[in-house]
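I've put the structures underneath this note.
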Structure I
Amino acid sequence: MFLGHSVQLNLTTDNLAHSVDFYQKLSWKLLDQDAEGATLTDGNLNLHLTTHTDAPSPVLAYFGSDIAEVRALFNPDKVKHKGPSTGRAAFKSPNGMHISLNERKAKFDMPDGTPTSRKPLTILGHVGEFSIPVDHLPSAVGFWNKLGYEPLNSAQIPHPYAVLSDGLFVVGLHEKSTMLMALAYFSPDMAARILLVQSAGIEIRPLMQTDAVRIENAAFISPEGLTFLLFTGEPFSDKS
């Protein structure tokens with residue numbers, strides 16, 4: 001992979017115990033925890049929580065990265081960077097998604113399989129994408145293409161959007177100013193899964209409500225402020 005051999009999502013929290021408890025209520029598996037952070041997995045992706053609240057959040061953190069190769073691509077004028085090499089680098093997408101590169105190997109391997117074949121462990125279903133609002137879809141797609149992300153799906157309705165993957169992770173670029181960055185989950189039985197989320201004591205907000213009784217699409221906010229979207233359906237429909 002161009003950016004690295006594995007990737008995880010990093011979030012900052014001001015209450016580590018509360019955050020860990022929150023994800024465990026949703027059946028995330030705890031891989032590791034100490035005073036400064038914790039790593040969990042939902043079978044789709046690994047999530048690292050850190051107490052260093054001055055760090056950016058959220059961050060797509062890649063490991064096993066060839067930083068020199070990435071720098072050569074984004075620094076065509078070969079501007080020299082002074083100072084000792086740290087084996088790490090960081091930059092942002094045009095619409096503010098933080099991305100970090102680490103030459104070292106990740107502490108924990110990613111779940112087996114590809115984004116389309118991994119088996120979810122939690123009550124949330126299958127991660128479909130990390131949704132990112134963008135100002136101009138073609139420009140945003142061009143940026144992520146340069147990072148090695150290739151299209152899975154795109155459409156103009158209900159707004160211009162494109163779903164792309166680098167084989168490790170999936171991003172959804174949405175030309176919609178009112179949208180927030182979010183982790184979007186999909187499952188054909190999402191209505192039942194939403195009931196499980198509610199029974200875990202998590203407050204949800206119905207989305208696109210079409211049934212007076214069943215809630216088939218919903219959203220909730222994690223303790224770290226990240227939006228989670230729950231949709232009835234299957235992810236990765238290739239309509240591009």
Structure II
Amino acid sequence: MSEKIKISFSANAGFSAVLPYGTVWIDALHDKNSASFSSVSPELWKVLRSDPDFTGGTGKGPDIIAFTHCHTDHFSSRMCREAKSIWPEARLILPENYFPGQLLLKEERHEVTAGSLRLEFVKARHSGRESGHNNYFINISYPSCSMLVSGDTSISDETFSGYAGCHDTDVAFMTFSWLLFKKGRDVIGDIIRPKHLMITHLPFASEDISGYGRAAAEGASKLKGIDDIRFLDTPFQKETIDI
């Protein structure tokens with residue numbers, strides 16, 4: 001019997017994954033506008049926090065609210081405080097110390113379990129000039145599925161490629177920059193080899209002044225062997241994945 005994963009996009013690299021064993025938010029709460037990337041506006045946040053596809057539909061909200069790193073295009077402390085006031089049982093996981101009771105990521109690897117859900121956070125080098133910041137990629141798994149989230153990990157990071165080569169991946173959430181370079185495409189196509197590929201860190205298509213979406217689509221056309229490639233670039237976008 002197949003299982004369904006429901007993915008609801010927030011903005012940039014943020015999403016909610018409603019899984020058979022719980023609801024996980026990754027980099028879903030951020031509110032700083034920039035010239036190149038979109039953020040969660042007050043209007044968007046109002047809709048998302050009442051959307052059962054985003055919150056999990058059980059009334060208790062997300063089980064886990066996690067962040068790969070705390071740059072403002074991925075994380076907002078204000079929005080986290082608001083989310084926790086609505087859903088106090090949600091577990092906050094991030095690599096900077098902001099909140100009492102949060103899980104602080106500081107080791108090379110952290111493993112978190114929530115019932116049948118297992119999240120493994122692995123420290124890796126951030127891409128570009130901000131390589132010194134605390135940055136993690138995440139593997140989310142339960143008995144019948146494994147999902148790999150790149151975060152802003154550098155395409156040259158050997159920890160990431162080594163990890164991916166030792167784990168089967170059903171769904172990969174990769175930032176679009178991996179598609180722009182042959183090295184990144186090779187990691188996706190030859191090492192990760194996901195059944196489903198979700199492309200993130202794109203601005204909303206209506207706000208894409210830099211042409212990132214077009215460049216990502218061109219890069220994706222060069223990938224071989226991955227039949228299901230989806231781009232997260234539309235407000236309120238929802239995707240269902242059959243596992």
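A value of 3.4 for distance in nm of label points 7 Å out along Cα→Cβ at positions 2 and 186, calculated from one of I, II, originates in structure II.
Given that semi-axes √(5λ) of the Cα gyration tensor in Å, derived from a single structure, equals 29, 23, 15, which label among I, II identifies that structure? Here the read-out was taken from I. Here percent of Cα pairs over 21 Å apart, for residues 50-161 alone was derived from just one of the structures I, II, and that gives 52; the source is I. As an exercise: Cα Rg over 2.2 N^0.38 Å, for residues 154-201 alone, calculated from one structure in I, II, equals 1.46. Which structure is it? Traced to structure I.
Here FRET efficiency 1/(1 + (r/R0)^6) of positions 42 and 106 (r between Cβ atoms, R0 = 30 Å, to 0.05) has been calculated and equals 1.00, so which of I, II was it run on? Walk me through the numbers before you get to the answer.
Working: I: 1.00; II: 0.40.
Going through each structure in turn, the value belongs to I.
Of structures I, II, which gives 3.7 when distance in nm of label points 7 Å out along Cα→Cβ at positions 122 and 138 is computed from the coordinates? Source structure: I. Taking mean count of other Cβ atoms within 10 Å over residues 26-33 as the criterion, the largest value within structures I, II is that of II. Which one of I, II has FRET efficiency 1/(1 + (r/R0)^6) of positions 18 and 74 (r between Cβ atoms, R0 = 30 Å, to 0.05), as calculated from the coordinates, equal to 0.20? Corresponding structure: I.
Only the coordinates and a few stated rules stand behind these numbers; no lab work does. These figures come from a predicted structure and were not determined experimentally. Cβ atoms are built from the backbone, for glycine too; each structure is taken alone.
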